[in-house]
Structure P
Amino acid sequence: MADLCENNLINPNWAKHGYIQVYTGNGKGKTTASLGLAMRALGRCWKVLLIMFTKGGDDYGELISFRNLSDEIRNNLTIIQAGADRIVYSHNRNAADEIEIKKGWELAKKAILNDEYNLIILDEANIAIDLGFIDLDEMIDVLKHKPEEMEIVLTGRNAKQEIIDIAHLVSEIKPVKHYWDTGIAARKGIEY
């Protein structure tokens, strides 16, 4: 069987430009949208880095799925979890969260500086910025100086206006109706 990427190369004559995308808002689907984008990019043989800020642990359906991709596709994907074994909010944050998130941010900066990936997803980066774990000015500087062809996605509620201002695509996910409001808890396979 021929190498998947051998016959699926991006057209080298196409003028490539990488953009900054933001998925924010209080509705469900920000991470899900970015994961769909990751799958699309992997299908085109892009190298993808997914850093999951504020999220640790192994009980995420997407992690299970990604581990079961073909070797050829999985070799183009790097996942880094930069969080404790829970989701971090303002009411439960602690020093260990800051250490993990800062480690993840250092890895992200290095990957961006070294132009190691075609697509970098900074999942929940907006929350990490909002909680003060990632410096807003530093994030803006890194984004403004990213490699020309690199696509970078930031997810998470509470995106700062300064991030929105420099982004090329911003989607605000608004809740219209959610079954959580009726007391239904997060469900495996749907929310995680």
Structure Q
Amino acid sequence: MTKGANSRIFNVFQANKGLIASVLRRFRLSQIDIADLTQETILRALEAEKRTKIKEPRRFLVGIAKNVARTELERRSKMTTSLLDDFDPDSYVTDEPAVDDAVDARRRMQVLGAAVALLPPQCQKVFLLKHVYGASHKEIADKLDIALSTVEKHVALGLKRCREAMLKEQTAENAEHQETSVLGLNDAGQR
């Protein structure tokens, strides 16, 4: 049999590249895949031509193109199945907090924000500089032009009042939770 560009199958392939590409497009492949599989089609056809005489080269090329596309889709399917088999939801780990934890943290921040808003103005400034911006007592004293002992008193007062507000909120929440448990209600408020 003949080789390469002198081959009968190669000449038929050259004349029918568009047909081969349209056959491959039916399998919903990307343009890159179509180009690769077109090359695979001619390579297989040339190899087959070495071993046997091909009576209907155009039909033969179309058949090879379909087989190449099916083989590629089957390979992808097996790869996807393999990936899914390897996926173990129990081993999936995320750095993100659980939704309940995020909601609880947001609620606590709201309570803390409300408690800070109730502090006297000077105490509020000191508390925010200390606990939000991380300023030292000396930096706060210099910035607000107050005595270091005053800064210490405001920090202590702010912590005390915020702690009381947080404890009060937690006590109220615990009482509410116990009340719903006693009544036999679930978390959604249903029996």
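Compare relative contact order in percent (Cα under 8 Å, 6 or more apart) across structures P, Q and report the one with the greatest value.
P
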Among P, Q, structure where mean count of other Cβ atoms within 10 Å over residues 45-52 as derived comes to 21.2
P
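Looking just at volume of the Cα convex hull per residue in Å³, which of the labels P, Q belongs to the structure with the highest value?
Ranking P, Q on volume of the Cα convex hull per residue in Å³, first place is Q.
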Calculated from one of P, Q, mean count of other Cβ atoms within 10 Å over residues 117-124 reads 13.2, and the structure in question is Q
For helix-only ellipticity at 222 nm (-39500 (n - 2.57) for each DSSP H run of 4 or more, over all residues; to 500) computed as -9500, the structure of P, Q it came from:
P
Ranked by mean count of other Cβ atoms within 10 Å over residues 77-84, which of P, Q sits at the highest value?
P
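A short reminder: the numbers here are calculations on the coordinates, not readings from a lab. Quick caveat, the model's predicted, so the values are computed rather than measured. Cβ atoms are built from the backbone, for glycine too; each structure is taken alone.
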